[in-house]
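What follows are several structures.
Read-outs throughout are calculated quantities, based only on the coordinates presented, and are distinct from any laboratory measurement. Computed from a prediction, not measured in an experiment: that's the story for all the values here. Cβ atoms are built from the backbone, for glycine too; each structure is taken alone.
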Structure I
Amino acid sequence: MTPAAWLFWLSVSVLSHNPQSSNPTARIGKTVVIGTTGPDTVEFFGGLPFAQPPIGNLRFRAPVPLTTLNGSTFNATNWGAGCPQGADDSPGVLLAEDCLNLNIFRPAGTKPDAKLPVIVWIYGGDFRSGAAASYNASALVNYSATRGSPVIYVNFNYRVGSLGFPTGLEAGTKKALNLGLRDQIAALSWVQANIQAFGGDKAKVTLFGESAGAIAIADLFLNSDLEKYIRGAIFESGTMGTNRLLLPSDGQDLWTFFLSMIPQCANTSTTDNSFECLRSVPVDEIVNAQEAAVAGAVVGWTPVIDGHGGFIPELPSKLVAEGRFSRIPFISGTNLDEGTLFVDPSVNTTNALRSYIASQLPGISDPVQLNSTINRMLELYPDIPSLGSPFGTGNDTFGLSNEWKRAAAISCDVNFAGVRRGFTQFASKYGVKTYAYLFTDPQLNSGFLGIPHATELSYVYGVPIVDFVGPASPEAFEALSPVIMDYWLSFASALDPNDGKGVERANWEQFTPARQALIQLHSNNVTMIPDDFRVDPIAFINTNSPAFGH
């Protein structure tokens with residue numbers, strides 16, 4: 001089961017399903033949209049289509065945007081279906097190929113002319129899983145109203161797996177790359193066209209997401225005219241380069257193997273016409289084949305470099321260094337032990353560690369250079385358990401090997417902390433208003449995972465959950481969750497996390513070239529700290545960004 005599946009904590013059962021005359025409404029053109037009232041008297045509108053169903057002839061094509069509805073009324077009392085994926089990836093969520101829809105939460109009684117700030121969420125899940133219905137924002141939206149800065153919350157579904165991120169030569173030739181990113185732009189276009197009908201201000205949209213959601217937002221910073229759609233962003237545990245960015249040709253073996261798992265299309269892998277065949281295949285066969293194909297693959301169903309005019313025209317490190325990215329204010333941060341979830345415990349020898357490091361260096365083909373780079377990484381991450389991840393756990397290896405702790409530290413810095421620091425440094429250099437954080441709140445019974453990827457999510461949504469490492473102690477959660485919600489909501493309202501509303505909290509200083517600092521998010525000690533941990537290894541990673549696929 002993927003980390004995203006563990007994060008499903010609220011089901012659709014918390015919402016009414018029967019439209020009544022007293023239900024909240026909104027009007028899009030000539031259509032009355034009928035919503036429902038859920039927990040905390042927050043109003044909900046679900047399943048609103050922002051693009052034509054990507055089925056039949058529209059499968060493996062760019063989304064066809066919709067900004068209007070048909071009929072005199074539209075029943076929006078239920079969540080929209082999530083996009084096709086593995087059966088266990090989003091438990092309890094209805095999945096269907098007709099999935100390009102969005103959901104809206106707003107404070108009770110919001111009027112169309114309210115002009116409230118809007119926060120738009122993009123879910124994570126390694127671009128292979130995830131669904132909007134896994135994220136119920138009732139508590140967050142209710143809290144926004146009680147603190148005196150009410151917001152409208154939107155989340156949406158986008159295509160994942162092979163349907164959202166096809167790869168290989170044919171996908172490149174037919175301009176069918178990064179379809180999931182195109183879905184996201186279509187959803188943001190819908191928000192621009194319609195959010196005022198629900199009381200939102202289209203000029204005050206903040207886009208936020210976690211893991212693949214944060215990576216997607218960062219990718220959109222590169223070449224999507226994102227300024228047309230949003231004015232702020234929040235990256236939780238991900239930025240451009242968190243997933244290794246390769247060319248479509250690097251995914252050809254994955255695509256060929258994927259086709260081999262679908263008998264009726266197996267002979268199309270060399271014809272440059274597999275899409276036509278795949279459009280006639282039941283979607284369940286596609287999902288099963290994509291899951292089997294990616295299981296042992298180095299390349300996954302993720303965004304790729306899509307060339308001139310694409311979302312990611314070349315390696316992000318080059319684009320960012322040259323200032324070729326959106327100058328939108330943002331918050332960006334990571335959790336203390338981002339890497340522990342992503343390193344197999346079988347990494348228990350030096351040779352296994354060398355192989356793991358090699359897997360993180362897709363940009364090096366020369367064996368001599370590869371060997372030299374691996375050796376330097378071993379020097380920078382020495383065989384000293386107290387320096388490994390989970391950080392701050394001394395010589396405890398939790399029954400695993402020293403090499404595993406080294407690999408977990410490397411994973412954290414290569415894929416999360418290092419790229420976060422690099423992008424924040426460049427953005428601040430170019431005058432972008434940026435804020436950085438490090439989430440360090442301990443979790444009960446987390447063991448060898450420490451404070452891993454996705455741990456901060458429940459704090460952001462204001463709902464304590466029992467997940468794969470927790471929960472946190474009730475006292476810690478009650479102390480820290482309001483602080484984090486206040487920072488996030490304040491930024492959405494004022495592009496500054498320090499609006500003075502909500503609970504008393506530390507001043508979050510802006511990250512600048514002269515003051516490279518971040519805020520530590522810890523229930524017992526929310527405070528500014530210098531962004532100077534693991535300086536030499538992270539500097540080596542960022543100096544050699546192309547080698548790491550950044």
Structure II
Amino acid sequence: MKYPIGIQSFDRLREDGFVYVDKTALVYSLVQTGSIYFLSRPRRFGKSLLVSTLACYFQGRKELFDGLAIADLEKDWLQYPIFRIDFNGGPYTQPGVLEATIEGYLGNWEDIYGKNLNYTTIGDRFKELLRRAYERTGQRAVVLIDEYDKPILDVLDTGTYTCNHVGEKLLLEDHHREILKSFYSTFKGADEYLKFVLLTGVTKFSQVSVFSGFNQPKDISMDERYESLCGITQEELEKYFAEPISRLATKYECTVEEMKNWLKRQYDGYHFSTNMTAIYNPFSILNAFDMNEIRDYWFATGTPTYLIRLLQHSSEQMNELTGKFYDPTMFIDYKADVEQPLPMIFQSGYLTIKEYNKKMGTYLLDFPNNEVRKGFLSVLAANYMKPKSKEVTSWITDAVMDLERGDTDAFRRSLTSFLASIPYDSHGSLKDIDITEKHFQYTFYLLLRLIGVYCIAIHCEDRQSYGRVDCTLEMEDYVYIFEFKMDGTAQEALEQIEKTGYAKPYLADKRKVIGIGVNFSSVTRTVEDWEEISVA
């Protein structure tokens with residue numbers, strides 16, 4: 001089986017015999033039911049392949065679709081003029097690159113369809129090209145724009161300045177917005193020349209941004225009909241990839257069913273509609289099959305530096321953002337900025353929908369899977385803690401091994417030493433009045449969630465009928481129930497575990513359940529007191 005790793009061309013994929021998960025029935029439905037669309041998906045989720053598939057379809061290349069669902073649906077296979085733009089390339093952090101990129105596309109198209117010297121702005125020139133293409137071919141034009149938002153994301157919150165055409169100094173981020181707004185405004189007056197338009201990207205900026213210059217595209221990012229347009233469903237995984245799943249199971253000495261569960265925890269878990277159909281990250285799962293090894297493929301391809309920049313400015317931290325219900329206006333169709341990073345975090349794929357409350361119309365957001373949880377929290381932890389003694393990932397490995405064998409003394413010593421190596425004022429958004437409390441709260445959230453990647457289950461600030469547990473870690477042979485205090489005593493924390501009955505859900509559990517009370521000192525900024533007891 002040939003896996004299309006890094007291949008985004010539908011024609012090459014089909015001609016060279018790479019495996020293809022058939023999405024063409026959805027492509028046909030998309031084309032037949034509308035004309036101007038926007039689709040948001042995380043990076044490396046198959047958006048470029050979708051654009052290429054649409055380009056081949058609108059070129060009338062029927063032979064490429066033999067044996068696929070669309071072959072029985074499409075009868076005409078007409079050929080349309082196609083205007084395809086890919087913003088994936090280009091160092092947009094440099095002033096002038098975006099203008100040169102658009103100018104290059106316009107120049108190439110004007111070589112084909114001719115140039116009208118009466119039109120000088122990029123919007124007017126593009127509109128004239130669409131008109132000429134329609135008149136020459138007799139068919140309306142197809143416009144496909146891949147990663148429309150990359151020129152903005154590259155410079156988001158960098159503080160880079162440039163000068164506009166009249167010499168005014170302005171942020172490069174705002175300059176790029178105005179250029180794209182002018183370019184996309186073409187569609188407002190060119191409707192009669194357009195057959196189909198698709199813009200893909202990571203984020204959807206608000207209506208006062210680049211989309212305000214033309215009629216709003218239909219946003220299908222959370223349309224239940226197209227939730228699996230990019231990515232791989234469980235049904236597709238088992239239909240197309242039974243052989244590589246079995247091969248992985250053999251390598252890791254487990255059953256096929258156990259391997260399916262492992263792959264689900266590692267790469268599945270994205271949800272793009274209220275249907276809650278779980279979607280696998282295609283880049284990660286295909287790399288796992290190709291390499292015959294489970295690794296963190298998606299996150300290793302790039303660090304979300306723009307998200308870290310946003311979080312550094314924001315007073316909100318990841319422990320305050322995850323595991324909460326939100327109204328969709330808070331994270332879907334909302335303009336992200338330095339004070340409200342949630343929309344960017346969600347739309348970039350680092351959080352996803354985990355539950356939908358039909359009565360309230362709200363969504364629970366959390367990490368989609370272990371790959372994303374581990375990768376994102378590792379980057380945040382390294383950036384936030386800046387420990388002097390050990391790397392975060394190295395400490396996590398040691399901590400997990402201590403907890404797996406029940407060596408709580410080693411874990412306590414390691415934790416105390418690690419905390420002492422972290423600068424307490426490492427997060428610039430914290431105010432003096434609450435720096436110590438928030439510092440420890442956030443530090444422990446990051447550490448425990450990272451440890452939780454290797455656990456059977458983790459529950460942070462889990463609400464039970466008996467009260468609210470600070471953290472519970474479930475290992476193969478042990479269950480650890482933690483209660484934390486600041487400038488109190490470990491005994492007080494332990495008594496709270498016993499009084500409130502936090503261990504009751506595990507009374508019938510065969511594993512050893514250990515309650516641990518931990519007290520931190522705001523003076524020494526590390527573990528001051530530690531008590532534990534077998535509670536079930």
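For which of the structures I, II does the calculation of distance in nm of label points 7 Å out along Cα→Cβ at positions 116 and 132 return 1.7? Could you put the intermediate results ahead of the total?
Details: I: 1.7; II: 1.0.
The structure behind it is I.
Among the shown structures I, II, from which was the value 20.8, 61 of Rg and Dmax of the Cα atoms in Å, for residues 188-451 alone calculated? Intermediate values should be presented prior to the final figure.
On the way: I: 20.8, 61; II: 21.0, 73.
Structure of origin is I.
Determine which structure produced the value 137 for volume of the Cα convex hull per residue in Å³, calculated from the coordinates; the candidates are I, II.
I
Given a computed value of -8500 for helix-only ellipticity at 222 nm (-39500 (n - 2.57) for each DSSP H run of 4 or more, over all residues; to 500), which structure among I, II does it belong to?
Working: I: -8500; II: -12000.
Of the options listed, only I reproduces it.
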